[in-house]
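Each in structure tokens, the structures are laid out below.
Nothing in this text is a laboratory measurement; each read-out follows from the coordinates by a stated rule. In this text, all values refer to a predicted model and were calculated from it rather than measured experimentally. Cβ atoms are built from the backbone, for glycine too; each structure is taken alone.
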Structure P
Amino acid sequence: MDALQKLWNLAKQQGQSQGTDWRYVFSPIGLILCDPPETESYDSTPANSIAFAKTGGDGVHYSFLEIDKPLHDSPVVMTVPMMFERPNLILGENLMEFLSLGCRCGYFSLEQLAYPDSRAEWIDMLSRSEVNPEVEAVDLLNLLNNKFDLHPWLEVASRLEELDRQFLSMIQNWRF
């Protein structure tokens with residue numbers, strides 16, 4: 001089973017046990033799931049991307065770059081529409097790497113990587129081995145960590161630079 005299907009199944013199980021819409025189960029940690037993945041209408045969204053989750057804040061969304069790979073194995077791009085100079089950042093070579101990036105701080109806070117004045121602080125935060133106690137729903141983060149065997153990235157800054165070099169040029173014209 002691919003990672004996206006596994007994520008959906010986990011959300012469906014949790015939603016059923018809580019009596020809530022499964023797409024919103026991980027909302028407290030910044031992952032409102034899109035089923036099916038969808039095309040976003042923001043001008044800054046890459047033309048060759050399909051969104052699998054939103055944070056619920058300021059239009060920030062996570063998408064797979066549509067390249068010659070299955071979606072769950074495709075690079076993950078975060079689009080921050082309010083960051084006009086550089087609205088897109090590559091946050092994982094695939095869904096599992098993306099989930100690992102946010103496994104200690106959640107996914108809502110990843111938006112801070114787009115802002116030059118907070119980027120270094122958040123890179124440091126993402127590099128820590130313990131779950132950030134300020135995360136709203138630590139139990140949900142721990143559930144994802146356990147079910148997917150997630151581990152924080154060791155070298156966040158250098159890995160983000162490497163992902164940019166490897167995949168940023170694959171982003172096709174943004175939707176204008």
Structure Q
Amino acid sequence: MPKKITSKNLGFFMFLRYILLFLFVLTNIFSFLLPQATIKASFYIISIFTQATLTNSTIIFQSHSIEIIPACIALSAYYLLLILNLSTPMPIKKRAYSLILTFALLFLVNVFRIAVFSFIFVSSQSLFTAFHFITWILLSSIIVFLVWYTGIKVFDIREIPVYSDLKFLVKQIRA
């Protein structure tokens with residue numbers, strides 16, 4: 001028979017979530033995992049449509065070279081999704097699936113963006129600059145919001161990041 005969930009357990013798990021979040025940020029784990037995966041996936045998509053070579057973080061095709069710099073990887077977007085996930089109370093299984101879905105969606109959108117922008121760059125560098133500016137400044141936050149919102153809808157997440165934890169703590173203090 002499963003253990004009864006008490007407010008003491010909930011408080012402990014909340015503390016554990018924030019410690020885990022701190023450790024993820026402290027270790028900068030995404031900077032080890034995501035750059036090569038993003039570069040290789042982007043290269044693969046580009047190489048489907050044209051002959052390309054990959055050297056370190058540079059993709060060369062159609063007499064142009066495109067260097068995928070750290071900002072292209074969107075590490076801060078992954079951290080924001082991690083913060084939203086770990087600062088929202090939910091069962092562990094739902095949390096794991098939510099992380100998998102939101103990270104996978106962000107990864108796919110980002111790789112697609114890099115591939116499309118690479119072809120735009122080859123055809124028109126001024127058009128590339130405009131599109132890059134628009135997505136970087138305006139659409140990046142919207143993309144992260146839409147990815148998080150998709151996770152909320154798919155997994156029926158009803159709690160609010162940070163606020164639900166604060167509400168729980170205030171309730172515990174008043175009890």
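Structural remarks
- Structure responsible for 0.8, with distance in nm of label points 7 Å out along Cα→Cβ at positions 66 and 122 calculated and labels P, Q on offer: Q
- For P(r) over Cα pairs in 5 Å bins from 0, in percent, for residues 50-129 alone computed as 3, 16, 26, 27, 18, 8, 2, 0, the structure of P, Q it came from: P
- Source structure (of P, Q) for helix-only ellipticity at 222 nm (-39500 (n - 2.57) for each DSSP H run of 4 or more, over all residues; to 500), computed value -10000: P
- Distance in nm of label points 7 Å out along Cα→Cβ at positions 26 and 74 - highest-scoring structure of P, Q: Q
- Relative contact order in percent (Cα under 8 Å, 6 or more apart) derived as 24 - corresponding label from P, Q: Q
- At a computed 24, 46, 24, 7 (P(r) over Cα pairs in 10 Å bins from 0, in percent, for residues 98-153 alone), which of P, Q: Q
- Value 57, calculated as percent of Cα pairs over 21 Å apart, assigned to which of P, Q: Q
- Comparison of P, Q - label where distance in nm of label points 7 Å out along Cα→Cβ at positions 90 and 106 is highest: P
- Which entry (P, Q) yields the derived value 12.8 for mean count of other Cβ atoms within 10 Å over residues 114-121: P
- Computed 4.1 for distance in nm of label points 7 Å out along Cα→Cβ at positions 58 and 162 - originating structure among P, Q: Q
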